[in-house]
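J.: Dropping the structures in below, format is structure tokens.
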Structure P
Amino acid sequence: MSEIIFLVEDALEGGYSARALNYSIFTDGDTMQEVKDNIQDAVKCHFDTEELPKMVRLHFVRDEVYELV
């Protein structure tokens, strides 16, 4: 496999949450570096060594809500 994609969002309780597309891999962290480290650990736990993706792509999703005036 060449890459795996994670959606990264601001968590309601602070920090960030991340989930993989097409795989049941979920993680979170208080800082972006912690999320990256947790993603790396989760991917290594999910795949066998010969199946590990070569690259992880992070897709950042941010919702912004405002009132119309």
Structure Q
Amino acid sequence: MFDQFAYAIQQKYPDLIIQGDVYPPTALRASIAQALSMAKLAVILLLISGQNPFTWFQAPTPQIYSWAMENKV
């Protein structure tokens, strides 16, 4: 994406020198993003299978989870 922006700017301002690259995330942030992605997939699988993980912990089911169970589409 950076290259596309750099090319567009270079076409408009040919004398301008553009240097740069995509800034990679830190290891901690990349790990957090991966963990959140896995948690999201787990919740989706639980919803599709009809499981309620809150009953396993004797906790009240949040309203949003109940709504998601009723409206899977």
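Bear in mind these aren't lab numbers, they're just calculated from the coordinates by the rules spelled out. Everything numeric here is computed off the predicted structure, so don't read it as measured data. Cβ atoms are built from the backbone, for glycine too; each structure is taken alone.
J.: Of the structures P, Q, report the one carrying the highest value of mean count of other Cβ atoms within 10 Å over residues 29-36.
T.: P
J.: With helix-only ellipticity at 222 nm (-39500 (n - 2.57) for each DSSP H run of 4 or more, over all residues; to 500) derived from the coordinates and found to be -7000, which of P, Q does the value describe?
T.: P
J.: Given that distance in nm of label points 7 Å out along Cα→Cβ at positions 5 and 61, derived from a single structure, equals 1.1, which label among P, Q identifies that structure?
T.: Derived from P, not from the others.
J.: Given a value of -0.66 for log10 I(q)/I(0) by the Debye sum over Cα atoms at q = 0.14 Å⁻¹, calculated from one of P, Q, which structure does it belong to?
T.: On the way: P: -0.44; Q: -0.66.
Label of the source structure: Q.
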